[in-house]
Structure I
Amino acid sequence: MLQQFITALSGLLTPFLLFMAMDSVLVRGEDRRSRLRRRWLLGGAGLGLGAAVVFAILRSTAVISQQTVLLQPALTVGVTVDLLLLVCLILVLAKREGDSALMTTATVLAAVCLAVDFFIHLPDVIIQLTNFVATGESAFTSAMLLRSLGFLTGVAGAGLVAWIFSSTRGSVSPRLFALTALVFLLLLTLQDLTSLVQILVNTGSLLLGDAAFVTLAWLINHHLALVLAQVFLFLLPASAALVAGFRLPSSRMQSLTWQAQAGDAAAARIGRKFRRHAFLAAAWCLVALLFVGVSLTYGVSLTHQEVVLSAPEKYRQSEGTAIIPYSQLADGHLHRFQYKASDGTVMRFIIIKKAGGAYGVGLDACENCGDAGYYEKDGKIICKKCDVAINLATIGFKGGCNPIPLPYQSQGGKITIKTSDLDALSSHFKNA
């Protein structure tokens, strides 16, 4: 559940905030031109979403095995459009009066920017939908419902955060919000440029010097920090909204256009409404910042906690045979053992007592994930690398993420395994 929540939240925050920022800067009112600009922005976001869904389906069905085939040209277009949009926003900020041609150009560029960034960021989020049902599970289980809940909470959380930040527009100067959007776009350009350079380096199309490579590695390793910077940037309009609320009544209050047309009582009501809105917007922004900060720091640390495999248990070896008594396995839990092969490889094998008195015996490794190992959690045996829960009934059988089967004999109150059989499978483990 937590993994799905974090993936959805971190993947959707950037495109959702981009839409909110562009809508706040370019859509000024409810006139015909403003409605047309919003349709352009919605169209760009919708086009990017549709392309992302198709891309995710092609990736999950292995029709496209190399993401760079589409991501490299998309990122090239994205970085170019980001830079052009930056120039347009700077010009918008420089001109106090709206320039119709400039605003139209900025809107078209923003729509393309939204389409590209939705296409880039959403596929990894959408692919999470294919992981709701683990191998061997029924389609309707509590685990599946929890994963779905985590995913939906992440999607709703990202949308709610963007909406909360947009609520400060009515309490701060449009130029301040435009400046915030400009800096946000600058961070987005850096994010897209990092992804593009990473692809170019990985494909051998670009060679970097030592300093540039270290910088690239730092940016890649601190991807979430860049997302957090984009979010916490909106602390600026939130703080401005709070200050605006405290300043009323003041000379600024008296400068509002409606003051000259309203009586004192009406002006007082409008002033109280403005202050209440400013305080609420600032307060909710702080809640949103706290929510994102905790989710993308503490929440991420929980999902990245290293699972420590249980220590290998002792067992007896005699005349080329490993011997484990039934009594050592009677509790029905996972038991791990270690063996040093004739070639010096340290390897592990596991045994678990299954229903009906049968035993599952195999290496602590699988064909898909290598020697990562398995651990037990809430009565399930889980692959450490891919987090897939293994059906207990299939342990001892080849296939999928099941432990690699190990020949054994079960008789006389004990499990016996020939060390020669272990030696023959040592290649599945790294050398000690």
Structure II
Amino acid sequence: MATMTAPFAFPVLRRSENHTGAPSEISAYRMVITYILVLPLLFFAVRGNFSFEYTAQNNAQTGIYGSLMIANYGSGSALHSLELCFYYGIICLAVFPYMKQLMPVILENKLSFALPLWAVFSTVWSQEPKRSFAFAITVVINTVFAIFLAVRFKPKQQMQLFLLVGLVATLGSFLIIGGMPKAGIDYKNHTIGCEGIYPHKNICGVLTAIFMLPAYFYRFKGNSAAFKKASYLFCAVVLSAISTSRTGWLVLLCCLLFVYLAKNLRRFSVLERILVISTLPALATAAGCLIYLYRAELLKLMDKSATLSGRTIIWHAVFLSIMKRPLFGFGYDAFWIGFKGEAIHLALASGAPGLANAENALFQLCLEVGLVGVILILAILGQGVWRAIQCYRSDTPGYALWYMSMIFVEVLALVDGQRYMIPHSIEWTILVFSNACLAMEVKRQRALVTA
């Protein structure tokens, strides 16, 4: 029988090497709710599309022509509607009993709800009002779900939950790759790579890097603790490698650098930390100059053209579309709706008839919810970064570093081509969840100071 814990408000913890919670804290692996919530989290990890459900579309033609190859694209299917009802039903059933406890945290994190509510409001001017409204409501539910995860589970339990989801996703991906190669290998791109349970190899690479993050900060127990940690990370690294996702590799390298700095800078004094951090902009500028000077060699090494596989052409065309509705956009998730609407002009201008992505997080958001939406997402990211700075100190617990690392990955999306607030996406869950948890950690640290 599941053991129910009280809503979490970051109690004062004894400082210990693991920094993950009180000794009496029950393991998430002994709670039935943990295994139930793995299902919707996996659904969000694959953005609502498991690879084995769409094997017929896993080919080069779909990679070129996109939604043009999919009959009745955008109209949905009865099976997918049942899936949505099932997974969101689980979330609603889990969250509803805790709504009273969630409300104070929701109000404290109202900025995280501003963008989803703006998406709901975009129904008024959307190219596809019904579509915008339906998907915006699911994002609101996802946002509440993220707050629920922050309140319902203690830090150690949160890490265990995400480790479990990462383990299932990684092992499941290997199983699909080996047993159903037509689904597990991405044939939509000219560079073939493994996608596992995910709908695209880039999503596989990036999400695998994200699921590795809790393992860097969690203290595995038992005589085989080191083996457990090494095995988990090894499997994830192998999956990232065989995905052949350059984006995933870069995210993984950036995460490793962040983890190294986050762990080791704690040992420095405040002045030393400021000196080290102040050198980062100079190092970034120097790295940028080197990348620019040797861009031809780097692009060749990454098997990319001078246009970054056509991205610069797409960005120019996207900018022209943005200027037609700069403030409000074309409606949440109502721009890439097949070969119709404003997407037709963008596809023709970029020479990519199957284009379904602006290849830039801010451009994508601007197309859908305008500059207002861009300002809101930047405010949310800025809030998360500020809370991370407030939490970072010499005795910062490991779980707080994990929250910070996830905020870091979300900031990386500004440059790595990922998108913000996609329907049914775990990335949005993670952003809201990490932001809320950091707010709780700030309050806990202030309570320690005043105690």
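Compute distance in nm of label points 7 Å out along Cα→Cβ at positions 55 and 391 for each of I, II and report the one that scores greatest.
II
Taking relative contact order in percent (Cα under 8 Å, 6 or more apart) from the coordinates of each of I, II, which one would give 15?
It must be structure I, since only it matches.
Given a computed value of -19000 for helix-only ellipticity at 222 nm (-39500 (n - 2.57) for each DSSP H run of 4 or more, over all residues; to 500), which structure among I, II does it belong to?
Value -19000 for helix-only ellipticity at 222 nm (-39500 (n - 2.57) for each DSSP H run of 4 or more, over all residues; to 500) corresponds to I out of I, II.
When distance in nm of label points 7 Å out along Cα→Cβ at positions 95 and 359 is computed for each of I, II, which one produces 3.5?
It was calculated from structure II.
Work out which structure the value 24, 60, 17, 0 belongs to, where P(r) over Cα pairs in 20 Å bins from 0, in percent was derived from one of I, II.
II
Bear in mind that the values in this text are calculations on the coordinates, not laboratory data. None of these values were measured; they are calculated from a predicted model. Cβ atoms are built from the backbone, for glycine too; each structure is taken alone.
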